[in-house]
1. Quick check on the output: 35 is relative contact order in percent (Cα under 8 Å, 6 or more apart), derived from one of 1, 2. Which one produced it?
2. Can you say which of 1, 2 returns 2.5 when distance in nm of label points 7 Å out along Cα→Cβ at positions 67 and 83 is computed?
3. Looking just at distance in nm of label points 7 Å out along Cα→Cβ at positions 19 and 51, which of the labels 1, 2 belongs to the structure with the highest value?
4. Among the shown structures 1, 2, from which was the value -12500 of helix-only ellipticity at 222 nm (-39500 (n - 2.57) for each DSSP H run of 4 or more, over all residues; to 500) calculated?
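Nothing in this text is a laboratory measurement; each read-out follows from the coordinates by a stated rule. Just so you know, these numbers come straight off a predicted model, no measurement behind them. Cβ atoms are built from the backbone, for glycine too; each structure is taken alone.
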Structure 1
């Protein structure tokens, strides 16, 4: 079970890293994407768009992990609940 407080902190951290490395526009796009994924997870609608949302967040995670910044290189270690949420939604879509 994902603790909501921890998930909220991880999302804020993730969005901060995106804003720091890509700018406000990408941060806003990631924020909207996460919002829609959580909305799908809780209420089960917009199923057809979820895979593209998951791909978008996974794309940011993969790109950030490749940057030459210690904080960015350890991103996956600092956002395990976001990754768990993405994997759970993927399983539900199958």
Structure 2
């Protein structure tokens, strides 16, 4: 079953809510096949940049809260965690939110 398309304005609102609550900046949305640690045909993958104060717990909380807001699985990828070819290719694939 396919989840309904989320209107861009609602997506931006939810992303802004997460950015206001957590030390993260959203760089863009990645294609679903760029990352695969969260399962689900309707998952959404976002490239993010960390700010001071981000730790594993707050990162996980941000992912869970955005998933709850959007009503589908969400995968957050940290820009600082990318190495090698991924570090140059994934930012180019990120679509502005």
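1. 2
2. 2
3. Ranking 1, 2 on distance in nm of label points 7 Å out along Cα→Cβ at positions 19 and 51, first place is 1.
4. Attributed to the structure labelled 2.
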